[in-house]
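A.B. asks: Down below are the structures I want you to see.
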Structure P
Amino acid sequence: MLTALIRAIEEVFTPPLRRVVVLSLALALASFAVLWIGLAILVHNTNMFGWWPLDWLIDLLGALAILVLSWLLFPAVVTLVMGFYLDRVAAAVETRDYPGLDAARGTPLYDIVAATLRLMLLTIILNLLALPLYLLLPGINFFVFLALNGYLFGRTYFEVVALRRLDRGTAKAVRRRFAGRVFIGGLVITGLFSLPLVNLIAPVIATAFMVHVFLSLRRFEPRLLSS
């Protein structure tokens, strides 16, 4: 995993991905601004949960609540926004580091949109449900956050990469067989999204990283993942 992460970070500085990295920075900043403004309006003008103790707690926290929610939801939002470019990132990594591979079929746009939209919706719903744990259980909240988002990010980015070469049924079977590796990969991606500034280009690094993780599985399943 460490080797895959180092290689993914190196990819960011290669010519094929520089333009995507700049685009990621711009879209990430725009996404955060829109998300922050939208949450600020919701927090100050609506009852978000319809349960007065929790609404009172959110109102009490005020600006802090807006920052916390923005931080929690930003990864899913920026992944959705960058979804149209993630296949390009995966293709560039394969071309540079795996020149012997046959051309991938590419990920259909519908599958990318479906995967990233599902991530956004699940991230919003599950993190909002877990918000009381994040706020009221220091120490435990860190592990809940890692486990929840590690699963979500591992699954989503694995799908984005795997569907370039496998049909949906086979991709799901491979993900289940290597669930531990996919989950650990998701933890790494969660870490990337948790680091200030790094999170602005995290979708690019995460996609490159998962390409290396996915293709490393060939040594366990050479026939299944041959291409």
Structure Q
Amino acid sequence: MRKYADLHLCPPLDDAANARSMAELLNQLGTAAVGLVVPPDQLTPTLAAMNSFKDAGLDVAKRLNLKPRSREELLRSLRRFRTKYEIVAVDCIAQSVSRVAVRDRRVDIVHFPKQGPGSSFRRNLASTCRAALEFNMSELTQGPGCEARLGRQRRELEVAADASTPVIGSTNASTPFELRAPRDVAAILHMLGLSPQAALAGVSEIPLAIVRQNRLRAEQPQLEEGVRIVRRSTHDE
């Protein structure tokens, strides 16, 4: 049975009632795992919202959203916070940031906000991209110019497909009213140009793999990328 994930939820972290409502609806929608945006200054103590999602049986991963203005700021933040989070996402609002974010293996997700001259997923970035490209459903309804946004997203998805860049769909929801069923998100990705298989993977296999791989890396930090322990020798025990 396919498992679904929404790796971009940003509810108020001190509002347990709102989180419980979101968690109940996510269960009804068939979502099994979520990424909860947690700013660095709120990592401890355990948050009411996080407990509400966990109590509902959801697999909760802590997500960091970085919005650096320069390459140097991005690298400082990655050194400082990477090991504290299961998901690290970067808003690429400047070309200098984009060029580093797509290549750095410490970045899981790149997102290109729909403003700013440096915020565009171009072919030269796609050719070196190691992160997943994220599309947030919230952007389809925010502000005027929906037709222009759809056209831009279609072009970026075409670039991603040509370069075999993984694509994920998320909601960026902060309330239950902003949540969407995973298959509805996949349908939007398909409408924008992804194949049905890639669109479904973008709300299931790909986001789940991001969380799984980062948890494995945290457990075995000494291993090189792409290497994992299958079985230990009795001499190591």
Structure R
Amino acid sequence: MKTDDGYLGWMEDDRLMVGGDSLKTAWENTPKVVYDDFEGIIYSKADRKSMPVADVALGNRFKMIGKQGQWTRVEIPDGRRGFIPSQMLVSESEYLARTPTAEGIITTAKNLLGRPYLWGANSPKAFDCSGFTQTVYRRNGYLLARDANMQVNQGFAVDTTNLLENLMPGDLLFFGPNPEQINHVAIYIGDYEYIHCSAWVRINSFKPGTANYNDYLLKKLRYVRRIIGK
């Protein structure tokens, strides 16, 4: 199967809902909502004390069945139904129409501090480095490619000759043993600091003498790409 970013992946059969054109048409023609918090639960009733139906994570899409007070009733593609607090949902059209800003990117990234690293993951429950940047940017209206060595080809190149003078918050920083081998990516947040997923989501600095200075990564910085603005 391919994800919406064109990435090829595999899933266990019992995790998939298989259907023909009728299922696809029904899904596409039904109003949908998107989960906009980091993780949560679909409840069987409009009550947090009710039994769970399924867990949910940022970016999950659901059919919207209706409203009940401060709750929205939703349906998963396999037919299961339940309730999510309406404040945690946005319409699919609103979600897809977002325009990324540096403030939005940094706020989302910082709200994920401490989340664990897991190779191949790009859910708020765990990330690898490029899964983290993709998740952050996706929530803010921009779909990055899946891997760091793909993301390095997006946006606009930033001159790294006078590195700290040219960087802007929201820029993507790419690292590797050499320019042809990019194996790590981070987001610059300003004031010499960047946020990335390495063991966990953390903030490091380019400024010597600070507690979070990382000389190892500074020496491996190869490219900077600007996604927001030019």
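Every number here is computed from the coordinates shown, using simple stated rules; none is lab data. Everything numeric here is computed off the predicted structure, so don't read it as measured data.
A.B. asks: One of P, Q, R was used to compute relative contact order in percent (Cα under 8 Å, 6 or more apart), and the result was 20. Which label is that? Walk me through the numbers before you get to the answer.
C.D. replies: On the way: P: 28; Q: 20; R: 15.
Value 20 for relative contact order in percent (Cα under 8 Å, 6 or more apart) corresponds to Q out of P, Q, R.
A.B. asks: If Rg and Dmax of the Cα atoms in Å, for residues 90-217 alone comes out at 15.3, 52 when worked out from the coordinates, which of P, Q, R was used? Display every interim value, and only then the final one.
C.D. replies: Numbers: P: 15.3, 52; Q: 14.0, 42; R: 14.2, 46.
This value belongs to structure P.
A.B. asks: Given a value of 43, 13, 12 for Cα extents along the principal axes in Å, for residues 130-169 alone, calculated from one of P, Q, R, which structure does it belong to? Each step should come with its number before you reach the end.
C.D. replies: Values: P: 43, 13, 12; Q: 31, 16, 10; R: 29, 20, 15.
So the calculation was done on P.
A.B. asks: Match the computed value -11500 of helix-only ellipticity at 222 nm (-39500 (n - 2.57) for each DSSP H run of 4 or more, over all residues; to 500) to one of the structures P, Q, R, and report its label.
C.D. replies: It traces back to Q.
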